[in-house]
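Derivation of every value follows stated rules applied to the coordinates shown; laboratory data play no part. Quantities reported herein were computed from a predicted structural model and do not represent experimental measurements. Cβ atoms are built from the backbone, for glycine too; each structure is taken alone.
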Structure I
Amino acid sequence: MTVTALTRCTAHRGDSSAHRENTLPAIRSAIAKGADLVEFDLRLTADGDVIVLHDPTLERLWGVRRPVSETTLAEILALGDADHRPPTLAEALACFDGTDTVAVIDVTDPRMIAPAMPLVLASGATASWCGDLGAMRVVRDLDPDASIWMPWDRVVPPGADEILGLAPDTINVPAYVVTRELVDGVHDLGLRLAAWTVDEPADMRAMAEAGVDQVTTNRLDDLQRVVAGGGDEMTEQSLYARERRVAEALGDWAIEFTRSADPGVIRTKRDDADIVTDVDVAVEKYVREVIGAQFPEHDFVGEEMGGSARDDVPCWYLDPVDGTANFANGVPWTAFSLALVVGGRPVVAVVGDPWREDLFVAEAGQGASLNGEPLQLQPAAESADGDPLRGRIVSTELANQHAWPGMLPMLERLGERFCTLRIMGSGTMTLVGVAAGRGAGAVVGHFGAVDHLAAVLIAAEAGAVVRDEAGQPTWFPPSGGIMVAAPFAADALHAVWSESIHAARGGGPA
């Protein structure tokens, strides 16, 4: 393994794999282990004091639901002694006294800079600033000599005009955009490249081999071993782990981007019910850019820009905003859907729900998860009369604005069995919901890979039954519709679906 001599280890929120993140024990431990840099986050209390904490509330780490911005410093200090509560910025900076370790101060709100800056300058600690671009501009205004890490998320380096005025010494990027070309381009600007947040040894090795100058991690011990030339025994546990991590990172990005974006210009495609927004296009462009840089040998098919798949080439399928009509009309029920197909079978899938901030992930043979927690469908209690559909919810979707052939007969048949049919407006969400136990099953009248493939793999990996119209198990039907159902309801739901299609085709009662 070739490692650049400049590769340095940044402990994310301190030694966060060994201690509670953003605490004095975590910061001290990272420094004691020889971390080159230690990153920590800032928040402002109700009375304007600066503390070290990542989340806007105290709930996740400290069990207090109140926002930090509504909590006084005295109330923070009452949570425990200095080692057992969020530290103040002054306490955190004191840990760096007499050390060569750099404090990397992550700021998301420009209002934090004015109260934080005097403390940093008075501390004597060697410090760098990272975080929100607006906050970094305030840092530069207040301190012409400050070390600034400029945030960047493109696979191409910033232009000279984009760094002008901010004068950063480091470009700080998410790891999933890193390529050798990006590293070289940043170095050509005379700047360093930092990558976050890298927790898998294979990715650590890739960052070091690409020449990344500073790598941020939650697993400091592993990163130090890799940078030192070791860690070769720490191998990937699955065949498509790298592809899954890139897809997962893109899902996180799409959730944040979509929920904070205005739909922009709304246009139509095939008819007035077939809508596309500026957000659809922007998300697809970005995902194509990242996938194209990381996996240039792969094909790509997207909802907005098309593409084609070859039989012997891995192919990504993307719907940037499934449920665009909902999105354009202010209905918070849409999804980001990304799947990788190899050899005709989906092997990686990510579905992001921007409005609940839910991220579903699956890899073939490795199971499925929701927000990092494993998904596994559990058996359901039988209804009083033994009908597995009685009292249940089944979901479907329109074919654009119309019912698909068999949908109305299915509505009638389910209603006769006291089973309710729901239509929410996103085929991706409809199918993936079954994986999380949201309803007994779902039927989509016309399968589309960009809309449905990711959800189908996630549901299958969570233990759902997946069948085509003929009742065959398949994740990628070449034509017709698809059914996803909890095991207890699969046979009954497929029978209703089959009967309804038969009736719609003029076959009369099945």
Structure II
Amino acid sequence: MDRSKRRFVQALGATAAMASLSVSALAARRTTWDLLIVGAGTAGLPAAIFAAGRGRHVLLVDAAPQIGGTMHLSSGQMSAAGTRLQRSQGIIDTPQEHFDDLMRISRGTIDQTIARLAVGEAAETFDWLMSVGFEPLAGHPVSGLAHEPYSKPRYYWGARGARSILEALGPLVDRGVAAGRIDLLLEHRVVELTTSRRGAVTGVAAQDAGGARRELRARNVLLTAGGYASNAAMFEKLSGIPKFVDHSYAYSQGQGLELGESVGGYVRGAEKYLANFGVILASEAQPAPLLARADFYPERRPPWEIYVNAHGRRFIREDMQSVDAREQSLRLQPLMRHWVVFDQSVAERAPPLIVDWEKEDMLAAFDSGAAYFYKADSIDALAGAAGLPPRELAATIEAYNYGVQTGNDFLGRRHLPVPLAKPPFYAIRHQGVSITSTAGLAVDGELRVIRRDGAPVDNLYAAGEILGSGATQGQAFCGGMMVTPAITFGRLLGQRL
């Protein structure tokens, strides 16, 4: 077994050791915990680690059979300003510069109180992670390509994505379990928050797969149960658009939001929903598996194709380098959907369009009848196959070809390699999707769950994706501003509660 795999197995050691511990066994050891954490993932684990390190007794409850939550599938992108790693490379950076970048990229749509807390503590979080074994990729920090770039390199991730983070946290959880400071109750879903007569949270009611229920008492309860990205009904209700892709953590069902609402909390930020610039789905099911992604980064692959919306019209200059501009332009299109259109000359001459596919793989998809791959001998026939208006699509291609011939593209596009005139013609439908949760529980600057009047729900806190990406990213995708705030807020609450 290689070193990285051995560390990952060790990181899950606590899960293996404690998964079979029953509620009755826990009750025999303790009747009340100092801190009960609902969700053993990105925010819950550091909260437990730091609370246990202070001598507190912690109970981690999770519906999954293992710890880690979304760290099992997340890319684990982090961002932090003023880290030791930056300074070692001569990069002078500050939390204020990080905050200013968030305001710029999000156009001021972040929750400024929550975001400022996150960036102000991010460097200490990242330095701590490195001190306990996290290893960023060589050459980090970087500016990154997937999201709108920061003004300085402050972007980090590990070789195994978020599992690299879990590999560092797992042994610390083991240590807390061995010391009798952390108890784990897995495969149990929290179905209720218990309260006193005056409305203060006093614990939870948890239920196992067989329906057996038990109340567990705690002085403080921390909700880190993640978002709702795998709950199709809740996703559509809060996002205003169906859940098209099945690519989220299976246990992200939104129960944490419902728990918070049940005691007076409320959900905010739904209006900040944003999708990426589109992926190719594997089938017409809803939600559908993810099949592939096109390379929409002009810096890496200048576009040979055009992008049209459901009206058959171009809606953005295809060689626009701003990631955010592409995503915002798609937000304004019907169902956040577009079609990549090209002809045979592009198929023959352009670099491969789809990431990790050879050109032959893409052409085979058209011939095999794969969902959302359309091919026809005329533009009218292509429009009919792809569900686009024929007259508008023909006019769009004619206008684009004029730009190629004259150098005067109507949208200002600069990369104009060939006209789209040689049959057969091709189209690939792309769907804008998000695999995270935009809306989340409202909290104050101390991460206390609050009511609509701003009053806190006593003894109830929240951290992680349950706060919603809109809080720390606004209506944008700001690199590293989900994972790092989750770890940071878990750390802070573990230190303070």
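For relative contact order in percent (Cα under 8 Å, 6 or more apart), the calculated result is 9, so let me know which of I, II that is. Comparing all candidates, it corresponds to I.
State the single structure among I, II that was used to calculate distance in nm of label points 7 Å out along Cα→Cβ at positions 121 and 257, giving 3.8. Computed on structure I.
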